[in-house]
Structure I
Amino acid sequence: MSSNHKLGVVIPYRDRFQHLMSFLPSTNTYLNNSRIDHEFFIVEQESGKPFNRGKLLNIGFLLAEPTCDYVVFHDVDMIPIEADYSWTPNPIHMATECSQFDYKLPYDSYFGGVTMFNRDDFRKTNGYNNEYWGWGAEDDDLRARCGVAGLECTRRRGRYMSLQHGRVIKQEEYSKNIEELKSFTPEKMQSNGLSSIGYSLIERSQLRNQNGFKYKVSI
């Protein structure tokens with residue numbers, strides 16, 4: 001395995017136990033076979049509030065930052081079939097071919113699912129906006145942040161099997177997220193993100209047979 005770089009695999013999580021049980025061994029084996037030194041950071045949101053993917057990924061980055069020099073933000077329902085997780089000098093979108101989208105991009109600027117950053121570049125963006133509650137738009141906001149930070153986002157072909165799940169999109173939450181995206185400014189980028197995150201750790205549990213931990217958090 002590479003002695004120069006270590007990958008933090010950051011997974012936002014809630015109520016997807018069967019997906020996690022499929023994702024962890026499959027991805028761990030894939031990364032080991034690819035000779036990628038890695039550690040898993042599963043960030044589980046407690047119940048009670050709408051899911052906040054961006055905020056969980058920010059927390060995961062902060063947990064990974066001391067020991068990993070690059071991270072991949074990885075949805076738990078995407079199992080790698082063919083993907084390159086080696087070190088990246090710039091932000092990389094990897095979920096280019098997913099079974100749920102018939103192995104095509106759902107839209108041209110899609111930046112979700114599986115996205116990889118080196119540690120310094122993610123810091124330059126100030127991370128995800130913490131105000132996207134429920135489904136949608138936090139990844140589009142991050143792509144805009146990369147533009148403001150002068151970072152070139154590129155694609156690296158990644159083929160993934162999507163695990164089946166139901167999705168309930170609450171229109172009110174989604175509409176608020178779209179309004180939040182429309183209100184994007186460089187000033188908001190500097191004030192909302194890694195620099196403003198607040199959370200408390202409820203518990204930490206070590207993963208069996210994989211290098212990493214699951215962190216349950218209150219946000």
Structure II
Amino acid sequence: MELYPHRIRLRGPWQAIRESQPATTVRMPCGCGDVWPGFRGMVRFIRHFGIPRKLDDFERVWLTFAGMSGWADVELNGESLGRWETSPFEIEVTGRLRERNELVVNLNCAEPSDGLWGDVALEIRCNAWLRNVTVERQGELLVMSGEAVGRANGPLDLYAILGRATAIQATIAPTESGTLFNLMSAPLSPVEMRETKVRVELVAGAVAWHTQDFTVNLLL
């Protein structure tokens with residue numbers, strides 16, 4: 001069974017090119033100073049990859065950058081995706097993918113420590129997903145908060161499953177800017193307090209559009 005989001009890390013091999021120098025093979029994450037000690041200036045990082053697979057109608061592909069210092073111009077198959085000066089950032093690339101793809105990151109390294117120091121990845125998501133989810137204990141309650149982001153034809157089901165039992169259940173309508181939620185369970189029983197695994201699911205019909213697992217110490 002497919003679990004969403006499905007993440008494909010683009011760790012390597014990448015080609016790193018500075019000025020008129022020959023290309024150097026690197027893996028991500030990567031700092032400019034790791035390749036050329038003391039270097040400052042523009043570096044062109046290039047990565048080739050294939051389309052992940054045939055997508056279902058409810059699936060989308062996002063290009064994600066977890067950590068970066070410096071600023072970067074990003075291109076996919078010769079098309080500019082924009083400039084970023086802070087991270088993390090992400091770009092939907094569903095309609096831009098081909099059978100074979102070329103990702104280019106032109107990174108300005110003002111300091112040798114600048115670089116792409118977080119993962120670069122493709123994420124297959126559904127039309128809606130969860131963001132900034134937290135799960136914690138407050139007294140005898142389990143509390144879940146976050147955002148439902150994206151689009152759907154109607155409200156989706158949102159669950160927090162503690163062990164094998166549903167502790168929190170609600171419906172939520174995602175929006176492109178994010179619909180905030182802050183939900184609480186009923187008071188937990190002593191048996192439930194011994195559980196440590198919580199699974200959060202955003203469900204459309206019979207498909208879990210987003211699944212995320214947490215470890216929570218409820219006995220604190």
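Each reported figure results from applying straightforward, stated rules to the coordinates on display, with no laboratory input. The model shown is predicted, which means the values in this text are computed figures rather than measured ones. Cβ atoms are built from the backbone, for glycine too; each structure is taken alone.
Points to keep in mind about this one:
- Sorting I, II by relative contact order in percent (Cα under 8 Å, 6 or more apart) from high to low puts I first, with the largest value.
- Between structures I, II, the greatest calculated value of mean count of other Cβ atoms within 10 Å over residues 144-151 is seen in II.
- Parent structure of the calculated result 0.45, given that FRET efficiency 1/(1 + (r/R0)^6) of positions 64 and 184 (r between Cβ atoms, R0 = 30 Å, to 0.05) is the read-out and I, II the choices: II
- Which of I, II yields 0.55 [FRET efficiency 1/(1 + (r/R0)^6) of positions 56 and 136 (r between Cβ atoms, R0 = 35 Å, to 0.05), calculated]: II
- Structure from which 1.06 was derived, Rg/Rh (Cα atoms, Kirkwood Rh), options I, II: II
- Origin of the value -500, where helix-only ellipticity at 222 nm (-39500 (n - 2.57) for each DSSP H run of 4 or more, over all residues; to 500) was derived from one of I, II: II
- If distance in nm of label points 7 Å out along Cα→Cβ at positions 80 and 176 is computed and equals 3.5, the structure in I, II: I
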